[in-house]
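The data blocks that follow each hold one structure.
A short reminder: the numbers here are calculations on the coordinates, not readings from a lab. Please read all numbers here as calculations on a predicted model, not as lab measurements. Cβ atoms are built from the backbone, for glycine too; each structure is taken alone.
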Structure P
Amino acid sequence: MSTIVQCVNNLDLGGLERMVLSLAGQLKMRGYNSSICCIENRGTLAAEAEQLGIPVHAIEMERHGKWAGFRSLRRWLASQPQPVILHSHNFKPFYYSALAKITGAATGHIHTRHGAFIRHHRATWRYRLLRRGINRIITVSEDGRYELSRMSGLPIEQISAIPNGIDTDFFVPATDRVPIRTALGVPVNEKVIIVVARLAPEKDLATLLRAFSIVRRQLPSAALWIVGDGPEKERLTALSHELGNAGQIRFWGARNDVRHLLQAADVFALTSLSEGLSIALIEAAACGLPIVATNVGGNPQIVNAPSGGRLVEPRDPPALAAALLVILNDDAGRQVLGKAARQHAVEKFSIRQMVDGYLNLYQQACGERPL
C-alpha cells in the first residue's frame, strides 16, 4: 500500500494545521497509509494525530540544519511503504517535498498554497524553479488561483482550486445553547461577537476592537470573544484597555473546544487584510453563525452574502460596527442568516468533497500504480 504524507512546518494550533489533521484522519479512515511530516517541530496537535493512529515525524530543521534535515527526510521516506505521495502545505514544506520528488525519494508531489499574498514574496520564483518537482499546485479558492499565477508567473492552467473542508457533522448549531453558556459562565442575554484567529497583523483585530467600541455605545449588552494566540496579543490587550472596553472583551487564548464557543456566540466577525479560505470562517458557518467579514480572498465564497452574512471593506471600523449592529439587533433575522450560513457550509465545504478532490490528484500523481 502506498503512503500519503502531509508535509507541514509543524502541527501548532491553526486553521491550516487543523485542515491537515482532518485530511490525514479522513485518509486513515478510508484505509490509506496516512502520515504527517513536520519540517520543524512536532507542534501541539501531534499528540492528537497520534491518538488517531497517524504517525508524526519531525525533521527539526531549525536544530539540525537544512541539508541534514533533507537527508533525514529522504531516509524517513525510504522507510515508508512505497510508493510515497507527498502533499506539501505552503512554502518551506514545498521546497523539501519538491527536492524529494526530483531526487527520486517520492513518487509524486501535490502542493497546496494556503493563505494569500499581500505582497510579493521573495521566494515565489522557486515555484517556477522547482516546478518539475510538483505534479499539481492547488490553491484553496478561485481567487487564490489567479493571485498565485500572477505572483509566481506559473500558467493559470497549472493551478487548481480545492476548497478547504470541515466535518459538518461535528461543527453543528447547538440545539440549546443555554447549558453551554452556563458552563462557560456567560450570561444568557449577552450578545456575543466571536472571532477565532491567530493574533497576527494580517488579521487586523485592532479594527475589530475599534468597531466593538462603536457597537458597545449602542448595545451595552454586547461582548467580544477573541479566541486564539499570537504575537499581537499584548498590543491588542493594551488597546482594549485604551478603548475602555476591557471588561467586555474576553481573550480566550488557544482552545481545543472551539466548537462550543462558536455554539454559544451570536455572530462571527473576521477583519483579515488577506485570506485564503478560512477554516475558522467555515466552522462558524457550519455552527449556524451569521458572519461579518472583510471582502478579501476567499471570504466572499464562505459568507455567501447577503444570505449568510455581510461583507465590509478592510480597515473600516464604522462599516464593520454597522453591519454587526444590524445582525445583533434582529433576533429573527439572525436566525435566518445562521440557517443559510449552515446550509451553504454543508453544500460547499464538507470534508468529503475536499478528500475526494485530493484523492483524485494523489492517484494522478501516482501514475498507473494504484493507491
Structure Q
Amino acid sequence: MKTLMYFITLFSLPGLLTGCSKKETVYTPTETAAIEVIINDTPFRTDQFLRIPFTLKTLEWKKKGLSLRQINVLDDVTKNVLVTYNAGDFPKVYSDPLPSNNIMPYDKLYNYYFSIQLPIPLSTTPPPRISNRLVFRDTVNNKDVTIDGGVFTPKYNEIPIAIASPVKGTKWMFINQSTNDYHFYSIIFVGGKLGTGERFAFDNMQVDDNFDKFYQGDPTKNSSYFCYRDTIFSVADGLVVATSDTMTENDGNTHNHLNFKAPIDYAGNYMIIDIGNGHYAMYAHCVKGSMRVKAGDHVTEGMPLALLGNAGNSDAPHLHFQIGDSPDFFMCNGLPFVLKRFTKIGQYQNTTPFTPVVYTYTMNEQKIVISFDN
C-alpha cells in the first residue's frame, strides 16, 4: 500500500464543467508585493486544532538567486512564531512553467504560490493577526536574507458550513483533508482565475478492527476493501443539479479503466447537489448504476443517494467529497466545512486503548478513526 497521505488520488488533470456560473477568484499575473495573501478562508475546528487556511503569492525567489530555507508563520501582534516549516516539509509551491496537459493551457505565472493550514491548538488563544516570514540563502552573495509580509486578519467572525456525514457506521477515516498536503494544495491557474475545488476535499475509507489497513485479501479486487458498496447519503437538504452513472469501475488498485473523454470523467460516477446559500456538495467515484437520484430531484439530509465505488481516477474504492461555491468540480472555490456530529474511536495504526469522544460541529484530523450514529 502507499503511505496514508498519498493513498487516494481524485484528479491528476484539471478540467471544467462548462456553462456553470460561479464566483471567481481572480489573481493578477504580475509580480507585486514580495509576500501577499490572496486567499483567506474561513477557519475551521478539528478534534485537535483550529485550522486557519490561507494562500500566499510571493516573489519568484529562485530567479533572484535565493534558496528557500525556512517558512515561519507569526502572531503579528506578539511576533511569536506559531509554526515553522523547514526544507523537506515545505508546502507545495506552484511556479512557472506549470506541467503541460492535453485539456487546457495553463497561465504563465509571474509569482510563486503556496497554501498553508495553520494549526492552532485548541488550548491556546488564536492570534488576532497573522504575518509570514521567509528565510532564504542568497547563493550569489553568500548571505542570509529574510523577507516579512503576508499580513492578514483571520475570518473568525465567519462560520464554516456544517453538514451531516455522507456515510454511516463505524471505523471510518477521512483522509487528505486537515493537512497542507493533497487535496489542500491543489490550485488550477486558467484564464487569470484560480480553481481550488479540491481544497477541502476528503477521501473516505474504512479500516479493519485493528485500525491498521483498508482491505483484506487481494488489493486488485474491489470486494477486498471494507468500504466498497457502502451507501452514500445526502449531507443536507438540496436539489440535485448533475449526475453521471455509466462509467465502468477500476478493479481495486489497478487503474484499469482510465479511458477518459472529458475532464469531468476523472470524477467517475458523480453527483452534484445544490445545498443552498451558493454551496454545492460533490460526490465522486460511485458504483456504476447505483444512483438513486437524478438531476432535478429534491433530497433531504440523510437520504440514500448511491453506493461508494471505484470509478474514475481512483486508486481504490473510496468516496471523494468536497463542497464548492459553484457546480464546477475544478474551477470553483473549495469551501471549508465541519461535521455536525461524529465519535472519535481511535487512531490509524495505533493500538493504544482509547475512550471514545463525541464531537459536534467539528472536522477531524486525517489519522483518526471515527464512527457515526445510524
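Kindly point out which one of P, Q the value 21.2 was derived from, the read-out being mean count of other Cβ atoms within 10 Å over residues 181-188.
Value 21.2 for mean count of other Cβ atoms within 10 Å over residues 181-188 corresponds to Q out of P, Q.
Rank structures P, Q by mean count of other Cβ atoms within 10 Å over residues 93-100 and report only the one at the top, that is, the highest.
Result for mean count of other Cβ atoms within 10 Å over residues 93-100 over P, Q: largest is P.
Assuming 2.6 is distance in nm of label points 7 Å out along Cα→Cβ at positions 205 and 293 as calculated from a single structure, say which of P, Q it is.
Computed on structure Q.
Compare Kirkwood radius over Cα pairs in Å, for residues 165-356 alone across structures P, Q and report the one with the greatest value.
Evaluating Kirkwood radius over Cα pairs in Å, for residues 165-356 alone on every structure, the highest lands on Q.
Upon calculation of relative contact order in percent (Cα under 8 Å, 6 or more apart) from the atomic coordinates, which of the structures P, Q produces 16?
The value was obtained from structure P.
Determine which structure produced the value 38, 20, 20 for semi-axes √(5λ) of the Cα gyration tensor in Å, calculated from the coordinates; the candidates are P, Q.
Source structure: P.
Who wins on mean count of other Cβ atoms within 10 Å over residues 285-292 among P, Q, i.e. which is largest?
Ranking P, Q on mean count of other Cβ atoms within 10 Å over residues 285-292, first place is P.
To which of P, Q does the computed value 19, 54, 27, 0 (P(r) over Cα pairs in 10 Å bins from 0, in percent, for residues 197-268 alone) belong?
Working through the options, I get structure P.
When distance in nm of label points 7 Å out along Cα→Cβ at positions 85 and 157 is computed for each of P, Q, which one produces 2.9?
Computed on structure Q.
So distance in nm of label points 7 Å out along Cα→Cβ at positions 53 and 221, computed for just one structure, reads 3.8; which one of P, Q is that?
Only one of P, Q returns 3.8 for distance in nm of label points 7 Å out along Cα→Cβ at positions 53 and 221, namely Q.
Here helix-only ellipticity at 222 nm (-39500 (n - 2.57) for each DSSP H run of 4 or more, over all residues; to 500) has been calculated and equals -13000, so which of P, Q was it run on?
Traced to structure P.
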